[in-house]
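Below you'll find the structures, each written out as structure tokens.
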Structure I
Amino acid sequence: MSFKRRIIDELETVGGRHDEPEIYSGAPGDPGLAGGPDSMSWEINGDLASLVVGGSSAIIMEVLHPSVMAGVFEQSSYRTEPIQRAQNTLGYVLRTTFGTTAAATRVIERVKKVHSHINGTRPDGVPYRALDPELIAWVHTCIPWAVMNAFDRYGRPLTTAEKDRYLTEQAVIGRMGGAEWVPETTAELDDYVARMKPKLSLNEQTRSFIDFLAGDTGGPDAASTRKQVEGRLGLRGSMSLMPDWARHLTSTYHPALAQRLYFDQANRLQAGVVRWAYPELPCKRLALERCAPGTRVAAAATPEAVAS
């Protein structure tokens, strides 16, 4: 088996293939929810390398909200079905970006239905429910925030206008998911993160979750010491996309010199290898075929139109 084939197999084993025609084909000319072929969402979310590099930091930032962490820790299958969870998370991003309007809407409604049963009480006694608009807004925001930063740093530099376009396109998905408001510009994102910062913290559940991401399961199935070291370095590299305060909070901080000499190089190498082995996601190819010149062009979807 060639080196390239091994990389492709590893990527698809962890993240899935995402080539379902019932989701990404059909409805000729339908641009879906995120804006279609000329959108920033199709360029950025179509870059698997940025999704890979930014993925861990998005997940860690999400669970820094103790209510999100409690729901994940107590009521998800991340310990018993980690691969399926990873595929579902990536699938949600890709399906809502590249899927037809109808398919993407079904995915969002399905996730909302599952989340409607997730309620409980945090270790500190605070009740939570997964469909709380504040939690949905935070979880939604962390993904485009991390992926956009990864693309900007290890893909191509983005202008402020391009970042604003991307956030605005992605905001449609966040609101359809149940958020009352999500940031649509980089200025709004900065203000929003500043407002959310006092609500974020690290507790025993979060520490256990981050250990699990690094391969330390606390049991006989734990990864080898070498794999755990590599895992923690990978988490540090991904978290370097996030603010210093978040890196200090999660014990993933390292000095700027280490960032330049090691982590930037490691992230750039990882991104380059992923792009070499997987230059185009199957779901993006199918979506581009759906919207190819000569097909009937559908109007861009709006939350109001989808809901009607």
Structure II
Amino acid sequence: MSAATLDLIDLDQPLPGQRRFISCWLVRAPGLAFVVDPGPRSTASRLVARLRELGVARLDWILLTHVHLDHAGGTAELAAAFPQARVVCHENGRGHLAAPGRLWEGSRAVLGQAAEVYGEPAPVPADRLLAPAAAGAALVAAGLRVIHTPGHAPHHLCFLRDGTLFVGEAAGTYAQLPGAAPYLRPATPPRFFLEVAVASLDRLLALEPPPARLAFAHHGLATRGVTGLLSAARAQLGDWVAALRDERRAGEPLDDGLLARMHARLLATDPHYASWRDLDADIRERELGFTRQTLAGMVEYLDRPPA
């Protein structure tokens, strides 16, 4: 495997705490350059400018872990700037990229003002979009492996190359903190299926050899205790659902009271979530909002009638 350089390009947004949160990964090796998750449309021109500053004249691949606005909303602009690049996403995400109207309306309903800040995605030409199966031989030749990891989204993928696992949101949101345990929070928007998300993390834990690095979409590179982090992310899913089942009164909505009780309980019982206390104040605010979103997915899971 040829030696590669790995760059993290931050795509900060004018929303509370959304710095060091949304990022794009750039990999360069002899004869190869690709990015993972170009981020929202609002920062697409900034991303293109940064790639030019780094001397990137050609991209071979634009790899999408999933098609949510904060990961893939800027794909059309990046594809136009680098016309040789082929876009790889899950088969079920291709239609949303080629005709993003339903994705946009659904995102506005779920994200509200954040969707407006991220920007409405432009269509990606259908002939630029490839599912992993169609790109298989070329991806293998580039040293890339695709792992299907539904959970955060049913069309979620992870990508592995040369020991680096681009994990998207399959293992949640991460922050490395000096002198403290890494912060880790599940990312489970509705519709959430606990067993599916756990099975995806089991798939990552079964990789041989295990990855040496985890490149999180939110946010940063984990180089130590990688297997332990994946195991912690797996445990969080079951532990949070169990805590919610125990803490919640029958039929109780996810109001401020339930959120406060769950937040206090998780700070006391989950050592990785407890590192929330060590985050900067604006990032704590951001993460408390996303904790509500995570718990909303779990409430929907618990309230869903049996199939």
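For which of the structures I, II does the calculation of distance in nm of label points 7 Å out along Cα→Cβ at positions 43 and 267 return 2.8? Intermediate values should be presented prior to the final figure.
Numbers: I: 2.0; II: 2.8.
Clearly, the read-out refers to II.
For relative contact order in percent (Cα under 8 Å, 6 or more apart), which of the structures I, II scores highest?
Values: I: 34; II: 15.
Biggest value here belongs to I.
Which structure, out of I, II, was mean count of other Cβ atoms within 10 Å over residues 27-34 derived from, given a value of 22.5? Walk me through the numbers on the way to the answer.
On the way: I: 22.5; II: 17.9.
The value was obtained from structure I.
Given a computed value of -19000 for helix-only ellipticity at 222 nm (-39500 (n - 2.57) for each DSSP H run of 4 or more, over all residues; to 500), which structure among I, II does it belong to?
Here the read-out was taken from I.
Looking at mean count of other Cβ atoms within 10 Å over residues 51-58, point out which structure of I, II has the largest value. Intermediate values should be presented prior to the final figure.
Numbers: I: 25.1; II: 12.5.
Going through I, II one by one, mean count of other Cβ atoms within 10 Å over residues 51-58 peaks for structure I.
Where does the value 2.8 come from, among I, II, when distance in nm of label points 7 Å out along Cα→Cβ at positions 115 and 283 is the thing being computed?
Values: I: 1.6; II: 2.8.
Source structure: II.
No value in this document is a laboratory result; all are computed from the given coordinates. Because the structure is predicted, anything quoted here is derived from the model rather than measured. Cβ atoms are built from the backbone, for glycine too; each structure is taken alone.
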